[in-house]
Every structure is written in structure tokens, then in C-alpha cells.
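**Student:** Pasting the structures here.
What follows is calculated from the coordinates using simple rules that are stated; it is not laboratory data. These numbers were taken from a predicted model, which means no experiment stands behind them. Cβ atoms are built from the backbone, for glycine too; each structure is taken alone.
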Structure P
Amino acid sequence: GLVRRAFRDLESIVKKQVEWYDANEYRFCKTLLWELYAVKGLRMESKIVLWRINVILERGTESQTATSICS
């Protein structure tokens, strides 16, 4: 319910802002995701949302790195 909704809101924010993330934001988000994923009693649906956020973060920073290398 409430936790999954908060994670979906976080997912939406990361989708919109990932191209602006630098190393500090990337490390912060990755650490936050791992800490949240480690919470005991977290439902599988919530863990799936955290996994999707991680995928968005990885893809967004990969494309940003490729763009900066080509520039």
C-alpha cells in the first residue's frame, strides 16, 4: 500500500531527473536503494519497484556516460 506508493513516486522522480544526476546523486540513490531493499518484511511487490528504480538509474547513467565520452 503506502510504502509501494512512496516507492512508485520515487521511481517517477528518478525517471524524470536521472539525466541530471552526477556521481554524488548516483551514489546516494544506489545506497538508498540497497538500504531500502535490506528492510526485513518488505513485500516482493515493493522490492520489484526498487529493482525497477535501480534499472532506470543504471540505464540513465550509462547513457549519460556515453554522451559525455562522445562529446
Structure Q
Amino acid sequence: MLESIVAITLTFLGVMLLALVVADGQKFERKMEEKTDQAVATHIMRKNDLTKITIHSRTYRLGDHDEK
């Protein structure tokens, strides 16, 4: 009985840890994608003399913060 409880507890903790790691990885990936999109948008706007551009459904303006 005790072995079963310990096994279930360890399994539960393992699943929780895995979920936290995956969620954190997704947040990091999303943040890096946003930074990359901002850099690409700025580069394209400066190179092509544009004032705004839309990348991945997000509009970027030169000199302003991005908007949805």
C-alpha cells in the first residue's frame, strides 16, 4: 500500500515538473519569436523606407511599439 502511494506521488510530481518545463519553454519560444519579428520588421522598414508592416498578424510601426 505504501509503495503504491509513493509511486503515485512520484508520478504526479514528475508530470507536474514536465508540465512546468514545457509551459516555460513555450513562453520563452513565444517571447523570442516576438523579438525576432520586431527585429525583422524594423530591418525591413528601414531598408525599404516603410512606416509600418504586418508580420504574423501583428502590425509594427517604425519608432513605435508594436500593436495587434
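**Student:** Using relative contact order in percent (Cα under 8 Å, 6 or more apart), single out the structure from P, Q with the greatest value.
**Tutor:** Numbers: P: 51; Q: 17.
The structure with the largest value is P.
**Student:** Still on this model: Going by Cα Rg over 2.2 N^0.38 Å, which of structures P, Q comes out largest?
**Tutor:** On the way: P: 1.17; Q: 1.97.
Going through P, Q one by one, Cα Rg over 2.2 N^0.38 Å peaks for structure Q.
**Student:** Further question on the same structure: Thinking only about distance in nm of label points 7 Å out along Cα→Cβ at positions 27 and 51, which of P, Q has the largest value?
**Tutor:** Working: P: 2.8; Q: 3.7.
Max of distance in nm of label points 7 Å out along Cα→Cβ at positions 27 and 51: Q.
**Student:** With distance in nm of label points 7 Å out along Cα→Cβ at positions 3 and 19 coming out at 3.4, pick the structure among P, Q it was computed from.
**Tutor:** Derived from P, not from the others.
**Student:** Still on this model: Can you say which of P, Q returns 10.0 when mean count of other Cβ atoms within 10 Å over residues 11-18 is computed? Show your work: numbers first, answer last.
**Tutor:** On the way: P: 14.4; Q: 10.0.
Attributed to the structure labelled Q.
**Student:** Quick one: helix-only ellipticity at 222 nm (-39500 (n - 2.57) for each DSSP H run of 4 or more, over all residues; to 500) came out at -26000 when computed from one of P, Q, so which one is it?
**Tutor:** Working: P: -28000; Q: -26000.
Only structure Q yields this read-out.
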